[in-house]
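K.L.:
Input: structures, listed below.
Throughout, read-outs are computed from the coordinates displayed, never taken from laboratory work. Every value quoted in this text rests on a predicted model; they were computed, and no experiment measured them. Cβ atoms are built from the backbone, for glycine too; each structure is taken alone.
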Structure I
Amino acid sequence: MFDPSKIRAITLDLDDTLWPVAPTIAGAERAMQDWLGARAPRAAALLAHMPQRMALRDAVVAQTPECAHDMSALRRNIIALALAQCEEPGHWCEPAFEVFYAARQKVTLYEDTQPALARLAARFPLLALTNGNADVHLVGLGAYFCGSVGAHTRGQPKPHRAIFDAAAQHLACSNEEVLHVGDDARLDVVGAMAAGMQAVWLNRRGASWADGPEPHLTVQTLDALCDALGV
């Protein structure tokens, strides 16, 4: 049962919760490939081809499994491997990654994101909890958050309990006092509930729930979440 009276802090997923991630990543890929194309054209062509890019990703994860949950390290290693396979200068790796990373922060927020964060932050400490490598400060939302916990800092991604426990510790709350909000049924909702948190499924597309016990609350907009919390 959803119980707002127990909530002292809120954790929020980022990608596909506060903004759609697919167009952001696609734009970042294009920016990186365009930049590399003028300097390492063979690697740029390799990275532009989805099956080959995925093969590079699989090879990196096999060689350095610790990178699997660190999106920045994973991306750097993929670029480095592409350059090596194409026998092009390895010193282009870091600047190519920086081009990608800068473009990755250029998000288009959902219309309800900024007004809802303002309402929520006026009442609760907000913590970003993400498996990705978006930075709330670089995307322009840092003023609403007291911090961020990511898979790359914990070594384990959602839905592992460790990352939810780390979030609660950061907030100086018990797990039961934290409400987690996210779009992914398994990673966000099931993971948070298994960690003893209340969980809100942000179901923008009106999908059916099919992942076990029902979320404490399901909403289609962040505005509806604010209303449910009375903020």
Structure II
Amino acid sequence: MTLVLLPGMMCDGRLFQHMPPHHCLAISQHDTVERLATDVLEQAPATFALGGLSMGGIVAMEVIRQAPDRVTRLCLMDTNCEAETDQIKAIRQPQIDKALAGQLDNVMRNEMKPNYLADGPRRGDVLDLCMEMALDLGPEVFARQSAALRDRPDQKQTLKNWGKPTLILTGAQDRLCPLHRHELMAELMPQATLTIIQNAGHLPTLERPNATSAALLRWREE
């Protein structure tokens, strides 16, 4: 069964470079979660296992809302099933404006990436890779992805309706999508397994690749 992985905001396939064999699909061409999910379904096989990290997880939830019969199992990593809060909505447009005005590097380096990672010896290298991915994607992708996140739907009912094998995975030190968000998703899906990766923040696929890959392999074999 093909594993399709969806990367987080301003990330590409390099986010999953240490993960088990998979097909990474970009989620950068549209400015709504609904259209991004439709695009994934147009590119994906007839049936597939689906995983997503952060924004990728948000799009994955919309995929299973639109076409639950096509997805055989689900992995949600460091993500959030609820709609955007008013507090975060308020900062989206100023960030978009800065990015489109040529300050994407500043927005990513000073406002976003410092919140992503746990402390550790690989933190600097992972941050550098994150900046490379973001700058390669560019300000227009940032604007579209920010708008999609800002206007995303709440997916709690989608998860309640989902009954297939599910892995919920998070870094123990994820400040962007803290543990309580993943515990909520686990409550909504009694069949799900909740796995916490120690010494990792928002990007455990890069911070603790071996532990994260092992968890994905177990999930695929369930």
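K.L.:
Work out which structure the value 8, 37, 40, 14, 1 belongs to, where P(r) over Cα pairs in 10 Å bins from 0, in percent was derived from one of I, II.
P.N.:
On the way: I: 8, 31, 32, 19, 9, 1, 0; II: 8, 37, 40, 14, 1.
The read-out comes from structure II.
K.L.:
Going by distance in nm of label points 7 Å out along Cα→Cβ at positions 48 and 200, which of structures I, II comes out largest?
P.N.:
Working: I: 4.3; II: 2.1.
The structure with the largest value is I.
K.L.:
Now, a different point. Looking just at FRET efficiency 1/(1 + (r/R0)^6) of positions 8 and 56 (r between Cβ atoms, R0 = 30 Å, to 0.05), which of the labels I, II belongs to the structure with the highest value? The partial results should precede the final answer.
P.N.:
Values: I: 0.10; II: 1.00.
Largest one: structure II.
K.L.:
If you rank structures I, II by distance in nm of label points 7 Å out along Cα→Cβ at positions 152 and 176, which sits at the top with the largest value?
P.N.:
I
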